[in-house]
Structure P
Amino acid sequence: MQDRVKYEYAIIRIVPKVEREEFFNVGVILFSKRKKFLGVKFHICKNKLATFSCEVDFDTLKNYLNAWEDICIGSPKGGAIGELELSDRFRWLTASRSTIIQSSETHSGLCLDPQKELEDIFSQCVL
């Protein structure tokens, strides 16, 4: 049990029509301070997106989520946000917003391997 570390995660959601408050899960963002880990994994199902709304552009959403990935890894393409500390990047990405891409409340747990935990949560909540 002593090898386990605390992590926090949020589910990434697409809310095609914000006024209708309908959403579907497309990804997970996970942060572990002790392991110095910040990761994101996402997948947008084109058919599901088309079912919710034909007005939302798949490629635009994918580009926005790629920007989340750039911020997570601290890429120069992540801009000023990508230069912040890992914890600040996680908090910025999971902040409450009323846009098409939103995240759930953050949840926490204990794990041995944050990357594996990210994969497991993604399989359970997105796929």
Structure Q
Amino acid sequence: MAELLTEQELHNLAMNIVGEDLKSQGFEFMAVNSKLKKDPQFVALKDKKLHFVIVRARTFPEDANVYDEAFMIKMRDHALKFEARTFYAGVGLGHGDNYQKPVEKDSAYREIYNGLQEIQ
């Protein structure tokens, strides 16, 4: 049986997907933290404005677009002390042949990533 990605490996994969998106939008990374449960994952600068980006990897049946509202408001309030904007980036990850199955090491995967959601 194929080996599944660990929670940290799924998180790293989600970080890579979001990081590429941020780079393509012209963000400049000030700090990157890929450790699980260390937030925010990205502190980035764009148009001279600071952005905090919280990344979450989700697997079926979790919805990648749904976040813990109380936690995200706490993060937003923290970001405001730095005059930063706060964003949630959820990435759904599943097996390449069937999204409902877990991601296996060295196998194709499917992603659901709808971009950044600003927390206001």
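Coordinate-derived values only; no laboratory data. Bear in mind that the values here come from a model prediction, so they are computed numbers and not experimental data. Cβ atoms are built from the backbone, for glycine too; each structure is taken alone.
Here distance in nm of label points 7 Å out along Cα→Cβ at positions 63 and 87 has been calculated and equals 3.5, so which of P, Q was it run on?
P
Matching task: 36 is the computed value of relative contact order in percent (Cα under 8 Å, 6 or more apart). Pick the structure from P, Q.
P
Supply the structure label, taken from P, Q, corresponding to distance in nm of label points 7 Å out along Cα→Cβ at positions 7 and 71 with the calculated value 2.0.
Answer by label: P.
Given that distance in nm of label points 7 Å out along Cα→Cβ at positions 39 and 95, derived from a single structure, equals 3.1, which label among P, Q identifies that structure?
Derived from the structure labelled Q.
On distance in nm of label points 7 Å out along Cα→Cβ at positions 15 and 55, which of the structures labelled P, Q is highest?
Ranking P, Q on distance in nm of label points 7 Å out along Cα→Cβ at positions 15 and 55, first place is P.
From P, Q, which structure was helix-only ellipticity at 222 nm (-39500 (n - 2.57) for each DSSP H run of 4 or more, over all residues; to 500) = -10500 calculated on?
Answer by label: P.
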